[in-house]
Structure I
Amino acid sequence: MIDGAVPFEVRPGTTVFRRDDASNGIYGIVAGAIGVEGGHRRQTPLLGHVMRAGEWFGIKAVLHGGPRELTYRAMEPTRLLFVSRTRLAPLMQTDSDVAVRVGQLAELGNRLGSWIARDLLTPDAGRRLAAVLFRVLGTGEVVPDDPTGFWMTHQQLGEMANLSRHHVGRKLARFEAAGWIGCGYNRIRLLDAEALAAFAYGDGET
């Protein structure tokens, strides 16, 4: 599916595309991280998730076109692949394998949306933050490009977990003491993904 893909790099803070931009193609993450921002049009967009290496976004472009509905922004130095709609749409019509793969990407997007919603419905603040951490740090399946960890601020985590920066700092200190994560200046490493997930999705005493 990446036949004809165009590689390029983006710096931290660079917007790949914004809500209401034209849907001109899909993007794959080779390295780095892309933040997903969205919300109701009457609200200020908020950071809801961070996508990492191996993930694709912008699938709407090849399914039904129209304006973008979310904003995608680089969270750290990021390398991407771009496949234009004009290149991919004909391939989907002539190659069933390509069409199936694009459909699978769309299904993964639906699952991710459900996962994000469920995390935010977690009433306990500590478990909610742990669930967000587990998800945005790649669930233990993505290795950070820098050994000191992924770029992530308390403010960003607070936005995604609906917590204050102070609350985030206290919870992260607890998680670090437990050996689940390692924290540096605006960086976090996932040290024990299984233990963090067990806490995040458990229902025992906190």
Structure II
Amino acid sequence: MSLLVAPSLLSADFGKLSQDIEFVNNSTADWFHVDVMDGVFVPNISFGFPIMKTLQLEARKPLDVHLMIVDPDKYLAEFAKYKTYMCSVHYEACTHLHRTIQNIKSLGMKASVVLNPHTPIHVLNDVIHELDMVLLMSVNPGFGGQKFIPHTLNKVSALKKMIIEKKLPTLIQVDGGVDPSNARALENAGANVVVAGNAVFGAPDRHEAIRLIKG
């Protein structure tokens, strides 16, 4: 099975957002990746509910929503209203992570936990059986266009080993600096889903870029 590809709308042209949404709809990409930033948890501000409303109306593929915000529990019900398929929250932002995961699932969304580059995978040992996906950041979160952190490959391999040993179906997603040059290595290490921003929206041929990443 080839990698699932989730183009990151953070790299789309906001002046032509409907056109870029339609491009993803008509491409071989699998999900829309939506980065929600509050300017507190990360040093940037991005999409809010008006963009989610547009996506609810125009997107024809699952919405993969990445919450880079403090106190995500306050907003989970609202994101569920906008057809969020996969909801990712940061381990580093959740004081009561197990409760947050349960909240996500109770609202009908799939639950994912994100680990920043400095956070070891063993922190998920007691909750990974509750998760549909783990998202490993391969850059420091907050901005698109950063360089891939090579150590992420080791982290993917270690996480895959944990998942196999526990006999779980949990997906592994990688976000940050993913492009055709490292997609195969990530897939071989155990990744199932990759987020691609500039590698897709900045490519001369976007459809070909997705094809190359999917493999």
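Any read-out appearing in this document is the output of simple, stated calculations on the displayed coordinates, not a laboratory observation. All values reported here derive from a predicted model rather than from experimental measurement. Cβ atoms are built from the backbone, for glycine too; each structure is taken alone.
Taking Kirkwood radius over Cα pairs in Å, for residues 128-167 alone as the measure, the highest value among I, II is held by II.
The greatest value of Kirkwood radius over Cα pairs in Å among structures I, II is that of I.
Can you say which of I, II returns 14.0, 41 when Rg and Dmax of the Cα atoms in Å, for residues 32-119 alone is computed? Traced to structure I.
Determine which structure produced the value -9500 for helix-only ellipticity at 222 nm (-39500 (n - 2.57) for each DSSP H run of 4 or more, over all residues; to 500), calculated from the coordinates; the candidates are I, II.
Going through each structure in turn, the value belongs to II.
Largest in distance in nm of label points 7 Å out along Cα→Cβ at positions 24 and 184 among the labelled structures I, II is structure I.
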